[in-house]
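Please find the structures below.
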Structure P
Amino acid sequence: MRRKIPESTLPKLNRSQMITAEGLQKLRDELDHLWKVERPETTAKVSWAASLGDRSENADYHYNKKRLREIDSRVRYLRKCIDNFKVIHYHPSQEGKVMFGAWVEVENMDRGLKRRFRIVGYEEIIGNKDYISMDSPLAKALLNKTEGDEVVVKTPAGEFKWQILKIDYEQTDTADS
């Protein structure tokens, strides 16, 4: 179950509206599951709990009404967002450069720490520890760079120097936008 995201967190103008085809399909699948499976089940539970009579101390009723509101909120959010996303597909001209959708292996030159992650849209990073938002300081610094390039990233914790070790793209984009 996904965490509740209030409607006040709808994408802002400063947040990228780009998404991979896989990311968009996951959101569509989530919307379909919420609407066709979770919402009917929760509605049935609310009806059953309401039929028991006094609702003032009916924990099942209150919990499921709250869950129904969360589902409805997420459904509204997904319906608004899905139509506004721009699906970015892999193109061979991206090879050798860090672009949206790239898997990038980098080394922190200050600490010797190596990391591998994929640069994706904001909505795709939730629950994916190996994904970073293209709006993050590190992703912004890496965009359009090539293997061997070094970048300096300014963060609240200080400045860090990173070197790009490897760039690759998994060409799994098969969904239509």
Structure Q
Amino acid sequence: MNLQKTEIPLSKKKMLLSLAGSLLFVLLGVWFILKPHQLSHGPLSNPILVTIVGVVSILFFGAVAIVILKKMKGNPIGLTLSSEGIIDNSSGVSSGLILWDDIVDITTTTVVNQKFVLILTKNPESYINRQTQILKKKTMQMNYKSYGSPICISANALQINFEDLHQMVLEYFSKYKTVAL
């Protein structure tokens, strides 16, 4: 494999499936708001609780749908690996350039059956502080607190499977981290 530069495109197919799922949950939220009494049984026995769940569903999954639409219209490259570092553009919370010299370790984690490559850095706060939007900053802070890194890369929106993504990142790290020391 040529390790000079690899660009992994965003997967339109995966993004369309995620968009369809998000829109389905938005519609479900609308249904919860319009018909709370029909849905008030079991764990959601209170119509007010059903309405609150509907509003939260619309807000959260509506925001996810907007992020997906923006990604589909923007840069088609989701992740770039080069001799300099990693440029992550694969999610709604893009980290920008992560220099190999700043990376301490690369690990993985699974959250609700979703696998992530975690990029552990010398100064995680600098990546959090790069974010200008409060929601993105809060997401990175939550990632850092929960997983030890603000930078969590998923293969969900990329034209690559998780195992290949993880292996490729490790190969680049192995080659270029030693050069940067």
**Message:** Matching task: -10000 is the computed value of helix-only ellipticity at 222 nm (-39500 (n - 2.57) for each DSSP H run of 4 or more, over all residues; to 500). Pick the structure from P, Q.
**Reply:** P
**Request:** Match the computed value 0.70 of FRET efficiency 1/(1 + (r/R0)^6) of positions 23 and 159 (r between Cβ atoms, R0 = 35 Å, to 0.05) to one of the structures P, Q, and report its label.
**Result:** P
**Among P, Q, structure where mean count of other Cβ atoms within 10 Å over residues 87-94 as derived comes to 20.0** = Q
**Prompt:** So FRET efficiency 1/(1 + (r/R0)^6) of positions 31 and 111 (r between Cβ atoms, R0 = 25 Å, to 0.05), computed for just one structure, reads 0.05; which one of P, Q is that?
**Reply:** P
**Among P, Q, structure where Cα Rg over 2.2 N^0.38 Å as derived comes to 1.19** = Q
**Message:** To test your reading of the models, identify which of P, Q gives 1.00 for FRET efficiency 1/(1 + (r/R0)^6) of positions 47 and 63 (r between Cβ atoms, R0 = 30 Å, to 0.05) when calculated.
**Reply:** P
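Values quoted throughout were computed directly from the atomic coordinates according to the rules given, and no laboratory measurement underlies them. Just so it is clear, the model here is predicted, and its values are computed rather than measured. Cβ atoms are built from the backbone, for glycine too; each structure is taken alone.
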